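All of the numbers you see were taken from the coordinates with simple rules; none came from a lab. Note that this is a predicted model, so its numbers are computed, not measured. Cβ atoms are built from the backbone, for glycine too; each structure is taken alone.
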Structure I
Amino acid sequence: MDVLSLIGLVLAFVAIVGGNFLEGGHVSALVNGPAALIVLGGTLGAVLLQTPMAVFMRAMSILGWIFFPPRVDMAGGISLVTSWSATARKEGLLGLEPIAETEPDPYARKGLQLLVDGAEPEVIRSILEVDLYTQETRDLRAAKVYESMGGYSPTVGIIGAVMGLIHVMGNLADPGQLGSGIAVAFVATIYGVAFANLLVLPMGNKLKSVVQKQSAYREMLLEGVLSIAEGENPRSIEMKLQGFMD
């Protein structure tokens, strides 16, 4: 579990509620159902309007990566590629066939299968680069869905505030209701800005960092597979791939 994501979420919530309390406010003053409906519904509607279904569904499917990102073991991957190169050096490329059949990572399995099939390095690079680019683009587009939410929600919050003020102006005959009515109207603005800057924008950036880390791992595998295809020494391959370490 990504503990920093949990800490960040809790800290942001505590800071807003705690700051409101220290200023003499009450939690109930920040709770407003219509404002939440306007901000959340309006933001979601705008995002659905601009996003293809496949991209939106992918965005929903990777949401769990914020707290439980896929494990990327760069050091373990380098050791794995080095062991493949040692096997290829001792037994030939066909010696990698049993390894390819049991490899759980689809990207690594494809690279190993290309080696076993005797593909030229240029062909291997072309195929694996297309695969890498496609996966990275798909996941980055999904992560940008949350950035889009962060772009729309403050504006939708302002719309909610204006709607609330229109309602207040319609009750000018009752001055006793003006103060509380205006306060409630601006809750929508708080929701919009907080939803963007404390939730969906950080979520989008966290997802992009996870995607970039996965892409770096695949780039390492690509270079390793190409080095094996070119017959490089296992030690040289290991030293080259060490450059991918953070």
Structure II
Amino acid sequence: MIFTAKKGQTSYGEAIGILLLDTETPFILGDVGNAKSYDYPVRFKTVEGLLTERIFAHDYSFIEGMIAGAQELEREGVKAITGDCGFMAIFNQEVKEAVNVPVFLSSLLQIPFIQSTLPTDAKIGVLTANSDSLTAEVFGKIGLQDTAGLVIRGLQHEKHFKDAVVDEVGTLDSDGIRAEVVQAAEEIVADHPAIRSLLLECSMMPPYSEAVQQATGLPVYDFLTMIDYVYSAVVKKHFADTI
């Protein structure tokens, strides 16, 4: 069998490309930014200068940087492109128009799917890195105009989460963050009994999804559920012709 090199591609086999914020936070196992979180190869690309504070401020000046990063990932052979922050929703429309592979930058894109699985009077609990920044503007950028079925709880004021994610002190207390995320999940479910599913917006929350599910008994969606789903669409499993 003869193989032909693809112009502009220097490595092969990475189906998922991931655009990263420009941060100095440690990415533990289960984080979107940790390559060991996946059962398949991924390729990372940092968007220089796109700091956490800027994405929280909805800084649209980084649209060109996001597009350039996505186009580079496409040239390098990825089959789909995601991000490592739910607030990258603000760039999803422009980026997907600029490349020829699927683009799913935000975990929030799962909301319509989750809604379709639930009764009309059910609610979705959304745990987010910053509830002050998770505005109608962000939802509108991905076509979500009606957010009445969402209950949003932010962790931006929780000590351990704030230190690692918001203030980026350079260390991360995983036990402390786990306790804060679980407590937030328990409180939001207790306060809103109509919640039937939970969505963890932040790319640093998937390591705590199991603990949240054990505490609440509810389906828990996060960045990794979305990335794994898209991977299963762009790289199909082979089945032998047998019984």
The value 21 for relative contact order in percent (Cα under 8 Å, 6 or more apart) was derived from one model only; which of I, II is it? II
Starting from the value -9000: which structure in I, II was helix-only ellipticity at 222 nm (-39500 (n - 2.57) for each DSSP H run of 4 or more, over all residues; to 500) calculated from? II
Origin of the value 16.5, where mean projected area of the Cα convex hull in nm² was derived from one of I, II: I
Hey, P(r) over Cα pairs in 5 Å bins from 0, in percent, for residues 78-141 alone derived from one of I, II reads 3, 16, 24, 23, 17, 11, 5, 1; which structure? II
2.3 is what came out when distance in nm of label points 7 Å out along Cα→Cβ at positions 30 and 126 was calculated for one structure; which of I, II is it? II
Going by FRET efficiency 1/(1 + (r/R0)^6) of positions 14 and 86 (r between Cβ atoms, R0 = 30 Å, to 0.05), which of structures I, II comes out largest? II
